[in-house]
Structure formats: C-alpha cells, structure tokens
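Enquirer: Take a look at these structures.
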Structure P
Amino acid sequence: MTKEVEKKLIETALEYRKRAYSPYSEYKVGAALLAKNGTIYGGCNVENAAYTPTNCAERTAFFKAVSEGVTEFEAIAIFGGYDGGELKVCAPCGVCRQVMIEFCDPDEFTIFIGTSKDNYEAHTLREMLPFSFSPKELNR
C-alpha cells in the first residue's frame, strides 16, 4: 500500500468519526476499510438505548462492504475518542476482530490505530488476535 492510500484511509476514518451516533457514551469512532479492489468503505459507531444492538464503526464498514458483494480486504484505519476531546488509541473490540478474521488474512491485513492523522501505528490482525477461530478451523 502506498503512503498516499494509507493517508487517504486515515483521513476517511477521521471524517466518518464525525458521523458517529453516540448519545450515550459520547465516544465517537470512525473506521475506513480498504478493499483489495481499492474501494474504501467508511463506518461509524451507532449506539442504541438498549446497548446490545449498538454496532461498532469497524463492523459497520465491513457489513457495508459485504452487502455490496466485496469480501476481500487489505487494511482498516480506526480512530476514536470522546466527543469534544482528544483522540485516543482505539483498538478494535473482540467482536470486531472476530469479524475481521472471517474475511481477512491475519498476516496480511493491516490495522491502523492512533491519535491523529500524523501519529498512528500499524499492526497485523494476527498481532491483534493471536489465537483466532477462523473459517480455516471449520474446513473438513
């Protein structure tokens, strides 16, 4: 991936963070998912008063892509923090990591997290989910 694409992914995640619906936690998260075909799918967290139906930004982006027929991905950028406050390092939750392992090669899929468009780090999905349960475990 080029630095230009990497920067675009991060900028898209930061833009989608502004769209978050988080009236209960006030914690806004934006994600930008890069498909292998070059398309970027954005997502934000969407909270619900009943809490359980809440959906994370990462899963929103994945589900948007999959609903469009795209199932091969290269990277995701995730940025979050309290409304009106500084960004915090926002790693994906366990449920989001499990969704990622459904579609992504753990050694090739990159997860960008950080506190600004200039201050971020990259991790592989394997680093984030070292002992995963993936579709490979269900092969007969």
Structure Q
Amino acid sequence: MAIKRKIHPDFQKYLDLKNKDLIDLYKDLRNYILEIFPDSNELLYHTHALTSVYTLSDRLSDAFVMLPIYSEHVNLGFNKGTLLFDPNNLLTGTGKLIRHMPVSQPKDYRNPKVKSLIKAAIKFAQDDMEKPTKVKGEVFSKIKK
C-alpha cells in the first residue's frame, strides 16, 4: 500500500542533512509503520537525534514506536519495550522502558517477527491509553524553529 502522508517541512529540513542511504532507510521504515497502522499520529522532535514518534493520540504517553535517526544509523524504538513480550529477543537496551532494534536494511524490519512486535506494541498502547482520542493520522512538529 502506498502511503501518501508527506514528511513535515520542519522534519524534512533536518532529514535532508543526512546521507541518502539513511534517508531512504528512514522513509521505508516510516512507510512500513504507516502501512501497519495508518491512523497513527506522528510527533516530530529534533534533540540528540532527529526522531519521529508514532502514537495513538497527540500525546507522547500514547506512543508505540519511534524512529530516531542518528548521524550514521536509524533505530526502531519501542516506547514501552520492556513491557512487551519479545519471544524472538529482537529488542536491546538497558533503559527502564524503552527498547530498540538497530536497522540497516529493510529485511531487518520487513518480516513477520518485527511486524508482530509492532502490532503487540500498538495493542499494548491501546490497552494502556488513559483516554480516547479523536486525533488520527495527524503530524505534530515539536521542532523548535
């Protein structure tokens, strides 16, 4: 399924500073997330990494995955990864909640094991959500200009 959601200009400005292979990988991974859950909202940040966060609402607390882009790599991050059942031991990290998996090519994430983990993260976020939202498929730039 082709995703028609454009990348927000605030984000694109910084994305354009990355190398082409990293940009292509990020775009494919972003499309993959949006294929799995098209109604997800995107929260955009530029701090230690250029990051897009995928959430059920406009709140970071309702996020299920994130895509931080560093200078040389991209991660597929799971906001509540320590709380997810990960039978294939895909996730790494030592934080209290967040876990991630490094990605360097589409086959790292375009597979049934990762798709299942992403769906589990979405289900967990839905069950953990404090209040329903009417916001769907929106983009919120938190990037300071």
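Read the figures in this text as sums done on the coordinates, not as results from a lab. Keep in mind that what you see is a predicted model, and the values were worked out from it rather than measured. Cβ atoms are built from the backbone, for glycine too; each structure is taken alone.
Enquirer: When mean count of other Cβ atoms within 10 Å over residues 13-20 is calculated for each of the structures P, Q, which structure yields the highest value?
Expert: P
Enquirer: If log10 I(q)/I(0) by the Debye sum over Cα atoms at q = 0.21 Å⁻¹ is computed to be -1.50, which of P, Q is the source?
Expert: Q
Enquirer: Comparing FRET efficiency 1/(1 + (r/R0)^6) of positions 21 and 61 (r between Cβ atoms, R0 = 35 Å, to 0.05) across P, Q, which structure shows the greatest value?
Expert: Across P, Q, FRET efficiency 1/(1 + (r/R0)^6) of positions 21 and 61 (r between Cβ atoms, R0 = 35 Å, to 0.05) peaks for P.
Enquirer: From P, Q, which structure was relative contact order in percent (Cα under 8 Å, 6 or more apart) = 20 calculated on?
Expert: Answer by label: P.
Enquirer: Using distance in nm of label points 7 Å out along Cα→Cβ at positions 69 and 93, single out the structure from P, Q with the greatest value.
Expert: Across P, Q, distance in nm of label points 7 Å out along Cα→Cβ at positions 69 and 93 peaks for P.
Enquirer: Can you say which of P, Q returns 0.20 when FRET efficiency 1/(1 + (r/R0)^6) of positions 85 and 101 (r between Cβ atoms, R0 = 25 Å, to 0.05) is computed?
Expert: This value belongs to structure P.
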